[in-house]
1. Assuming 29, 25, 20 is semi-axes √(5λ) of the Cα gyration tensor in Å as calculated from a single structure, say which of P, Q it is.
2. Of the structures P, Q, report the one carrying the highest value of relative contact order in percent (Cα under 8 Å, 6 or more apart).
3. Say we calculate FRET efficiency 1/(1 + (r/R0)^6) of positions 88 and 216 (r between Cβ atoms, R0 = 25 Å, to 0.05) for every structure; which of P, Q gives the highest result?
4. Which one of P, Q has helix-only ellipticity at 222 nm (-39500 (n - 2.57) for each DSSP H run of 4 or more, over all residues; to 500), as calculated from the coordinates, equal to -9000?
5. If we compute mean count of other Cβ atoms within 10 Å over residues 312-319 for structures P, Q, which one ends up with the highest value?
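No lab work stands behind these numbers, since they all come straight from the coordinates. These numbers were taken from a predicted model, which means no experiment stands behind them. Cβ atoms are built from the backbone, for glycine too; each structure is taken alone.
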Structure P
């Protein structure tokens, strides 16, 4: 993409930052993203072109795909799509990147695109399914466990760092949407992740505790927690495990623009993908009784301790989720960088290859993983 589409390093307190807060306040938008409750008031003034330039299922003849599985510390199998450049010298050791998918998605949605593109640039790259999702193990399906999500990134480092063609001192990671918060959580306790990038990041803790623009009250939060707790009795006695939130299954005249944005990706041929044996009615929808685990998830606490390892935060300047990238950037210590992609919304950076700054990602990891 063109360099003039990027705005680099926006310090906190700038006019752009003030405009962002005023816009969200004026719009009155709040959404517990992919969670149990949404507070949706008036349309968000974000990017409306939700399909131009998309290529979620991009395939490259310059890389080779290998389907792999590996175990976490808790002995759960994690599934990965491992991409190797066709010209990879297997007798040398190379930098590697692990990529995590949006919350509620699977590795074939956005993460595999990113891994393919990074492999084209010469990196060993692997997209993973988080536990309970896609082809990875974990019961019940669609369960929420931020700790096990973070562990999956460390397990991916275990796997990559034991490949004979990977330099274990040069492993980094990319987290898209919710995985941005999970990879930060992992990096705080796993210094083997040498460079971290997030794209369209959601802080899944704050999104569920407070919703966008802090529009969910503490009382509303308590109501969600209480309702989920009561459902545990029914499930314990053998009742069906319910899912909720996530992406709507159909559009109506009153569907909120943010839901339309997600629908355009998850419920259309643009990005729809259902793993074998799964139900498309459950895609993106977490279990009700486990989703409250996000209420107790604080990935940005102590984010400064990741330093001196570098962090790159990328978000669309029209994204409804941009507050999370700004918050993480404000809290992180140097070296850090914040990049706004002009004209891009949240989901745009899942698969719009004309907007995703792959060159920036390549140069970031090339510099900090000493790639040559």
Structure Q
């Protein structure tokens, strides 16, 4: 099978490609325009494989995208290309609209034209899998979990742009018959994650004795999903999911942000017991909360378990320890990432003037 992955140099996309190449016999095209968060180093283990190819294509460029799709002739398109960081969407929402909405609309149009011109057998087998987030559902109270029927209520420019892209995918399926599937996931973590996200940011700042910023009191609750579990779920959905369905993917691991930060500190105290920065919890600094910060996310992943037999294999405690250890053992990777534009500063202050 020929699978095209947009955003394949990103955190989740690269995990999907590593798994596709390492554990299946599919041919994979990685389509990525290599923004600040796109890193081909994350694919070094598969870059020489003859079933892997890379195309530096921007999904906002309609003509280039059309040429790429027609040339590769995919059986499946897995759409992960997106601007993803909430704080960056507060500082600069335009990029999120351009990539997440305009880029997705471009891909849908290109995919529709390509699909409509396929032969009968290839047309029947084609599918486009759109990968989204639980943030489109807004914020939960103290109980309950997001299901596939939860109404959309996005609260940030990022989540609004992803909600819009979900609606576009649905519209192209209902209007044109394009065979699509959508999935919404909870917070991902694991190796190769860009260091502006909570877990790598806290880990790397703690290693260097820098403040560990925690928004508000750190009581926001997230459901944490290891990226390899998510990649496995995405491949399952793309290859075996039912056209027209939506699947929620979660890790069954709810934790407050402050508990995650404190756990990372304890892991570092153990793994780096000789560090001058022990105890690392002393580095925690509480900062003003970001605008529109959702209180709690939780995913009900019973549908994908029931219909497709997927369950997370990694528990949060062991997964977090493996992740912290990976950053300790792969300094060269994250030092190259941080040599670019991002320096670990706080984003999303929503200042004006």
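1. Numbers: P: 29, 25, 20; Q: 33, 22, 20.
Of the options listed, only P reproduces it.
2. The structure with the largest value is P.
3. Answer by largest value of FRET efficiency 1/(1 + (r/R0)^6) of positions 88 and 216 (r between Cβ atoms, R0 = 25 Å, to 0.05): Q.
4. P
5. Sorting by mean count of other Cβ atoms within 10 Å over residues 312-319 in descending order puts P first.
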